[in-house]
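So, here's a batch of structures to check.
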Structure I
Amino acid sequence: MKVITTIKDMQVEINKQKSQSKSIGFVPTMGFLHDGHLTLLNRARQENDIVVLSIFVNPLQFGPTEDYSTYPRDFERDRALAECEKVDFLFYPSVEEMYPHPSSVKVFVEDRTDVLCGKSRPGHFDGVATVITKFFNIILPTKAYFGKKDAQQVAVIEGLITDFNFPIELIPVDIVREEDGLAKSSRNVYLSPEDRKQAIVLNKSLIAAKTAIADGERNCTNLISLISKMITYGTNGIVDYVEILTYPQLKPLENLEGTIIIALAVKFTKVRLIDNIILEIH
């Protein structure tokens with residue numbers, strides 16, 4: 001595995017691989033790798049000649065009150081995990097390398113951001129779309145791998161690829177969970193022991209909604225109420241949102257049909273957790 005820290009060196013390596021007609025699988029991350037990331041890398045390894053992992057904590061996607069400075073970082077640990085997953089190139093640029101001067105052009109996401117996390121994080125997905133556009137242009141991947149835990153991000157990237165005509169295949173990968181059902185996340189390390197015990201209610205509430213739908217429930221208000229009550233009475237967390245939308249368009253539903261997402265966010269003592277379930281309703 002080769003660690004690369006400059007855009008120029010990354011482009012030189014990519015051009016070498018492209019000249020040999022090799023397929024490139026790309027997994028963008030902010031580091032502090034967990035099993036969810038490793039699942040993306042494993043999938044990319046199976047499906048491509050070359051695997052590129054990026055580790056970059058992107059300041060553009062953090063708001064002024066969010067956890068950029070305290071976001072967990074452990075590069076040596078991440079490097080060892082990447083080597084175990086047989087990553088070919090680990091792209092590890094600095095903020096100065098990615099943003100050497102104030103940008104004259106940024107990506108503004110027009111749609112799919114006024115709901116879910118985007119509603120309370122203005123500008124977040126503009127930052128995501130801007131950095132991913134830069135990565136796509138630097139790495140020129142054949143396939144790009146994103147986890148469905150950040151389902152709104154997947155929807156935004158799907159729109160980015162489609163609208164900007166990137167010749168890239170988006171590969172959404174299912175959520176990786178702990179044995180008790182909690183979605184794996186770099187932020188889980190901030191959960192207190194008590195919050196960690198309670199956090200399993202998030203997935204349980206989604207399963208309860210799925211069961212209710214299977215039993216014939218089609219009223220979104222009832223389903224949202226079911227989830228909210230389970231979280232409110234089963235945890236000390238504060239519900240940020242519970243929403244049911246079309247997917248990946250992320251539009252409100254009149255009738256519960258087609259591909260939908262049931263998504264939630266809950267604020268615990270030191271961390272805000274998200275989870276979701278995507279269903280086909282016939």
Structure II
Amino acid sequence: MPGPPPKNVIISGGTDGMGRATALERLARGDRVTVIGSSEVKGRALLDRAASPNLRFVRADLSSIAEVERVVAHISDSHDGIDALVLFANRVSPRRRETEDGLESTFALYYLSRYLLGHRLRPLLDAAPDPVIINVAGVGNTAGRIFWEDPQLTRRYGQVRAQLQAGRANDLLGVAFAGQTGSRVRYVLYHPGFTRSGTGDQQHPLVRGSIELLARFFARPVADAVRPIVGWIDRPPADPLSAIDRGKPVDPSLRTLDPGDAARLAAYTEELLRGR
């Protein structure tokens with residue numbers, strides 16, 4: 001009997017860690033995979049490692065709105081439908097940096113790029129028979145909040161504060177997206193927990209060393225962390241929104257999944273994008 005038909009899978013932040021592992025797993029199943037990443041060197045290394053005609057690499061700085069729109073146009077030109085959009089892209093910034101759009105960089109990359117990719121690619125997702133978006137962040141964690149009075153953290157920036165705010169923004173993004181009518185896309189918020197996926201772009205040697213030491217004893221192997229993602233691409237959950245924290249469903253009444261806050265963030269985001 002023939003196996004299931006290959007799927008079209010788009011992965012942001014797919015040249016490292018869990019994103020890279022997910023790309024390789026899906027390629028092994030015969031899928032057509034497009035990986036988006038900021039490093040040409042890492043992208044080329046992944047292409048060499050996979051040695052598959054089904055893998056495409058798109059280099060882009062997803063903290064730039066124009067770059068996200070360019071990627072969306074590129075994908076739209078080369079796809080009739082998308083079965084899965086998997087969102088990993090993130091980068092820790094010890095100091096506050098502004099993007100070319102005048103936005104705080106963590107907010108722009110970790111949250112806004114995911115908002116734009118999901119919404120702009122929605123028509124292609126809706127064209128697929130069983131579409132899913134998987135947003136890998138920190139759902140279930142209640143630390144941090146949206147700083148409504150200063151979302152761009154112009155006055156009190158800290159890298160942990162920025163990461164937690166963007167994580168809570170992704171929680172609300174899932175709630176708002178799943179609440180849209182007329183879309184067939186299922187949305188999964190997934191927190192894998194502490195994963196042995198490297199230290200990313202951490203520059204401080206003491207912090208990097210501490211993370212590596214902790215990971216050696218306490219972190220989950222990458223293969224274990226991506227296994228649910230690989231499964232959801234094959235069999236998306238039935239509900240419009242699923243929230244999974246380290247293998248356990250998250251109570252939808254959790255304050256970090258408040259529909260009112262989700263609508264407020266969506267309105268702020270649309271206003272932010274207006275005229276850009």
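Taken together, the values in this text are just the output of simple stated rules run on the coordinates, not laboratory data. Computed from a prediction, not measured in an experiment: that's the story for all the values here. Cβ atoms are built from the backbone, for glycine too; each structure is taken alone.
Which of the displayed structures (I, II) returns the greatest value of distance in nm of label points 7 Å out along Cα→Cβ at positions 7 and 239 on calculation? Evaluating distance in nm of label points 7 Å out along Cα→Cβ at positions 7 and 239 on every structure, the highest lands on I. Of the structures labelled I, II, which one yields 0.25 when FRET efficiency 1/(1 + (r/R0)^6) of positions 15 and 231 (r between Cβ atoms, R0 = 41 Å, to 0.05) is computed from its coordinates? This value belongs to structure I.
State the single structure among I, II that was used to calculate log10 I(q)/I(0) by the Debye sum over Cα atoms at q = 0.14, 0.16, 0.30 Å⁻¹, for residues 55-118 alone, giving -0.65, -0.81, -1.30. Considering all the candidates, the number was obtained from I. Given that distance in nm of label points 7 Å out along Cα→Cβ at positions 127 and 143, derived from a single structure, equals 3.0, which label among I, II identifies that structure? For distance in nm of label points 7 Å out along Cα→Cβ at positions 127 and 143, the value 3.0 is produced by structure I.
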